[in-house]
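The structures considered in this document are given below.
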Structure I
Amino acid sequence: MTTAAAPKPQPGSPRAGAGRPRAGQPGAGRPGAGQPGRAPAGRGHRAAPRPPLVLDPAVALGLIAVGALGVLALWWTGTPAVVGAAGWLTGAGRITGLLAGYAAPVLLLLMARLPPLERGVGADRLARWHAFGGRWMVAAVSVHVLTIVWGYALTDGRGLLGEGVEIVFHYPEMIKATLGTLLLLGTGAVSARAARRRLPYEAWYYLHLATYLAVALAFSHQLATGADLGGGPGRAAWYALYFGTAALLGWYRLARPWLLDRRHGLQVAEIRPEGPGVVSLFLTGRQLDGLRAEPGQFFRLQFQAPGLRWAANPYSLSAPPHPQFLRFTVKDLGGHSAAVAALRPGTKVRAEGPYGAFTGRRLRQRRVLLLGAGVGITPLRALFETLPGELTLVQRARRPEDLLFRAELADVARRRGAVVHELLGSREQVGDLGAALARLVPHLAEHEVYLCGPQTLADEAVRALRAAGVRPGRIHHESFSL
């Protein structure tokens, strides 16, 4: 294991201050331009922007739970009695069908990039909720199909296969529902962790779009055969849920990005190498302060270049947002990210965001530890320059050449009176992560922690921090797959 403080920036070093405008970049030479925490000249008369709406995670889960209880109430009020094995099986099928039908738009809303959810809950947590809910919905759909066919078979005196054929080909809207179910199960299979690791992000992204078609195909089936929905308030609420979800998806996934593109006109200004397989991407545009981006957040960038137009990949800000440029740092992970290094200045970029709750809004303690590895250091680099308090940053890497922003971080630490440590070596060489952090960070249990890196590091670090006495509510993390 090797630990070291980051080197001091040398005069004329190209890394020192790389997050600020240089000569020839927009804003260079203006009073206040590029100075962290200082407003651009001439903007002091403008009113402070209205704080964005934020939805607390507990409130979001509470709303989802209330909706699920309402769905169960539909079945309860529409079921006078349950008699015999066929009745119990059919009842179980109706309940799981209703809950799966409710879960489908809820899961779409979790990933609809709604700003209150993205800022309050955070993209990382929303993705975990979406993955958990997706597995639950696939299980509910499977149970729904099995119990309905079984219950109807007992009622009609048929075998399971014969009853299944009867339902598919003679019940209204069932062919569409069957196709939707197959699409949903197929999407669930490719989203399983083992399969997901083998797929490039772009392939997984396009396959995942089949979920929208699956939900649309199943919707008419729910209305045609969903006796529990009735013809009153239940059916009206179902329409409102599905059409409201479609409207929000259309606005936040399609219309709003298009409007932001028209307003801000983002384009590539510079590609700057940062390390082996890592580059920083500088984007310029108009009225960028109108984006209201915060350090620690990310955007989904869609580059208007061959092979990149149809994929919007997430990239974190690696420097505090500036009114005239944004900086992102990208690691070559193949596909989309590999092509970024070859982009030419002037390439147009469509950006969705900003997203994420990995920001200073979560901060409650004076002492702060920023712990990152690999390209996970990018949001921490921006936070290191802007968070208040007593800051310590620990960058984890196998080799010195894998470290990013060494001179920049040393420069920020010198100006702010903060501390930077480099934790080098393999897992065997470093040993127990908790013990290593305790040696580097006095009073570790009293710190609030921002953690970003590969999932293996995040899992190990959370366990180590909890064992060291850091409260769960003081550990904020976003995961990066490297």
Structure II
Amino acid sequence: MKGRLMRVFAVCSLAILMLFSFVGSAAAASSQFITKGSTSSKVVALTFDDGSDGTNIGKLLQILSDHNVRATFFLTGSGAMDHPQSIRNIASKGHQLGNHSYSHPDFTKLTASQIKSELDRTESVIRNLTGRSTKPIFRAPFGAVNSAALRAIGDAGYTHTIQWDIDTVDWRGVSADQIVTKVMSNVKPGSIILMHTGAGASGTPGALPVMISKLKAQGYKFVTVSEMLNLPTGTPPSTVKTYTVQAGDTLYSIALRFNVTVEQLAAANGITDPSLIRVGQVLIIPGQSGFQDVSAFYAPAVNYLVKNGVSNGISSTAFGTYQPIKRVDAAVWMAKILKLDTVSAPPSGFTDVPARAAGAVNALKEEGIMNGKTSARFDSSGYLTRGETALVLQRAYDLAGSSSASSFADVSVRYEAAVDALVANGVTNGISATHFGTDRDVTRGQLAVFLYRINN
């Protein structure tokens, strides 16, 4: 009897041990190793690794801005300390930020604690400089990882380790022509293209505009890594004003200086005790609206919408400036700013409109301002394009203009009058001298600016 009890005890003990072992291993998820996006859509992600010098950052940002392209920059902590303003500039242009370690070591030769330190130090530096997180994406120095490293990277909060399927090897100093040929010969839907920001990549600034133009000509669109993989981002892209605490400063005096409240300042910086600020600490200064992702360019428009009860942002600290706006949210904005009767309008007949927006959609359809994609579907979760936005604004405000859209190569007859009207009334001039961006999604920030300009 005693022997049987001992055997039962041993079996139960083993089962319990196995249970806890299983739970422990399941809780520690390794970072996913990604070489390209799994998509048949013609999208590519331009990525840049930034190291110790960042010589070409300014040139690259200007080219990306000229072509209205957002990219992904993998940043090192040591590089950020060397050229902090360049890092702020990357963030202010709305590009995605990823972690590339602090000192650029081989991660296969580090312990788990060393890996965590490399990642945490860089995250801290980038957050202090930009107010944004590098999570959830990481790129390994030299592309070197193994299963142990991926486990440690995942434990540190980086769910995806981003490799590439096109290596331009620009760091070797190859020519612009060689870089373009490498990309165009190997590109495919979902490609992740690796480039660098340093002086060694001397051919990259010359190759980038040619590459972008050729890819666009083949029908490719440009997305960030997180957009390609449909990942959440730690903090929306933003332009963040910062202030370094000086001797004698208090949170009250800093708030007074920047015309914000102590509560807004504390919330933006995660401060629970206003008396605990230190000399040298970098504080994020929230905008008038309290949103951390609203730059000076967008601030008047966003403040106008908030003041007039049109939108309160996507959270208490983010307006979602750089996010595409869904058709249903645009409908709510339009109904509010036009002060439409959302109670008496007859039902739209659309089956995919949530209750919170039903009145707005009903009123817009009744007024002939905004319709659905079919007789039964409004396409609530779809994004509003710039061409559709032009039509909506022209109808809503009865705008008229002279023939000016003919210079835009991407404006069809359907949109021509509406685009003419927006340009003539100073609402927008398109994304470049030759393109309006008709099929491109309009962002929440852009629509805010359009509405502000029309109403002011």
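Every number here is computed from the coordinates shown, using simple stated rules; none is lab data. The model shown is predicted, which means the values in this text are computed figures rather than measured ones. Cβ atoms are built from the backbone, for glycine too; each structure is taken alone.
Looking at FRET efficiency 1/(1 + (r/R0)^6) of positions 278 and 398 (r between Cβ atoms, R0 = 41 Å, to 0.05) for structures I, II, the greatest value goes to I. Between structures I, II, the greatest calculated value of Rg/Rh (Cα atoms, Kirkwood Rh), for residues 158-341 alone is seen in I.
Tell me which of I, II gives -13000 when you compute helix-only ellipticity at 222 nm (-39500 (n - 2.57) for each DSSP H run of 4 or more, over all residues; to 500). This value belongs to structure II. From I, II, which structure was Rg and Dmax of the Cα atoms in Å = 25.5, 100 calculated on? It was calculated from structure II. Mean count of other Cβ atoms within 10 Å over residues 110-117 computed as 19.5: which structure among I, II? Of the options listed, only I reproduces it. Identify which of structures I, II gives the largest calculated value of mean count of other Cβ atoms within 10 Å over residues 166-173. For this comparison of mean count of other Cβ atoms within 10 Å over residues 166-173, the top structure is II.
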